[in-house]
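What follows is a set of structures to go through.
Nothing in this text is a laboratory measurement; each read-out follows from the coordinates by a stated rule. What you see is a predicted model; the values in this text were computed from it and never measured. Cβ atoms are built from the backbone, for glycine too; each structure is taken alone.
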Structure P
Amino acid sequence: MFMPQLTNLQQLIFAFLASLVIVLGARRRGWLSRSGAVGAAIVGTLVFGLGGWAWGAPLIAFFVSSSLLSRVRSPHKARAAQHYDKSHERDLMQVLANGGAGALAALGNFAWPSPLWYLFFMGAMATVNADTWATELGALSRQRPRLITTGRPVEAGTSGGVSRMGTFAALMGALFIGAVAGLFDGAQIMRYIWLGGGSGLMGALSDSLLGATVQRIYFDDELGQETEKPWRRGQALRAVHGWPWMTNDMVNLWASLVGGMVGILLSQLL
């Protein structure tokens, strides 16, 4: 896929300006908070500036597609949202949780060039995209999800809950990132699609597994349900299980790291 060749400095400047335009547009649409806008500008500049279009395109594809899907409304999603700690307006921690692994991969490839960094990057981006598509589209399902560890039916939005619709959406989101990455290597586009699909789906399932086992979960007595939120109206909620530091953002970050490693491992098989 032809793209203009730029020097490193030109690429960084162009990446910063492009990231700034995207961030300002996203901020106006309510996709990013102030802190999230700063984080997105940094991540975008590093990924696009150090990696070029082949790295920047999957990042943009994730951000735009996931932000658009977050605007799809339904009563099912409204009920599921009661469990979430964060809103659809991404803050700094959400941005770093979803794009931090990709930015680190771009820095690693700049310092120690290797094709493995890009495979890791693609797996990480496929994971966060898969997880976001599963969350946004899976919440539309009329069937109750089941806990990934026990198969017990749970309420929509429960950490660790999976459904057929959500799993299918995760696979589609992962394949989408693989396809975008493959556009920059037309000779191996199907390989990238399968790598993205496999690594993203495995990463998203690891996200559900972490959510069901070690993510910090609280109980809201007023609503009579479990939630990721540690506070309600200024009052601390009762913790029921999970590690204190394992927030949903940390789960997303660790899952993206898993997806990145799976991307490297699958590349040795495909």
Structure Q
Amino acid sequence: MKTITLNHQPLDFSTPVVMGILNITPDSFYDGGKYMSETAIIRRIHQIVEEGAGIIDIGAYSTRPGAAFVDEREELGRLDWGVELVRKYYPELPISIDTFRSGVAKEIIGCMGEVMVNDISGGTMDESMFDFVAETGVPYILMHIQGTPQTMQQNPVYDDVLKEVGDFFRERIALLQAKGFDNIILDPGFGFGKTLAHNYTLMAGMDAFHSLDFPLLVGISRKSMIYKLLDIMPEDALNGTTVLNTIALLHGANILRVHDVKAAVEAVRIVQQLGLH
């Protein structure tokens, strides 16, 4: 598996890492509006770290289906606020910013130093993103999506979802490597342009992506693939999330992106104890 570096230092994925979600948004599907004050953000940062996360992922633009448009300046302001507060209390903690806009990433990295860039579009929503990450060398989370957040769940269709996601990864990796860049983490994009059945096919077949030789990130925390299947609300989907995170670990996930850090850390410890990862 390729070594991923941040600030010229390797990130250790020999044990799976939990990435805690900090959404500074009013309308994210699960925790929208909970972290819109400085006090609430600081409390959440401490909680994420104290529960054992190795990375904080900061989002400032909800990408749930039908989410409101956020202009670039507003997204940048929210992200800058979040990154600054994390750096204030945990200056060495790796940070990921959840943005598909190269201009936002450029401003954050120019002002705050290196962070990981978590791009839900895999470079398809901003043609400058690949040039930017290749120029800076920062870790890039390349996610698969079909369509855009506004259209992705209207009627997602695949002939073979595993093959098509794999082909997407190979095409995008080739474009990045042609620019001399391979500091890449792959995310199959559960819930982003997939039906419930597509999501479970992806989960069951995730081992297929190991041949690409990059770390794998899985983000299924409290998503509709859980709560719609179980006929519950996102608030009640922690147990299902933990079950799926455990399955993802058994299929070789290197990063779990989650709302509930403690439960994910416990899942990692149990799977590691069994020697099955």
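Structures P, Q were compared on mean projected area of the Cα convex hull in nm², for residues 98-193 alone, and the highest value belongs to P. When mean count of other Cβ atoms within 10 Å over residues 90-97 is worked out for each of P, Q, structure P gives the greatest result. To which of P, Q does the computed value -12500 (helix-only ellipticity at 222 nm (-39500 (n - 2.57) for each DSSP H run of 4 or more, over all residues; to 500)) belong? Label of the source structure: Q. Comparing mean count of other Cβ atoms within 10 Å over residues 122-129 across structures P, Q, the highest figure is found for P. Set P, Q, criterion mean projected area of the Cα convex hull in nm²: the highest-scoring structure is P. Taking distance in nm of label points 7 Å out along Cα→Cβ at positions 130 and 234 as the measure, the highest value among P, Q is held by P.
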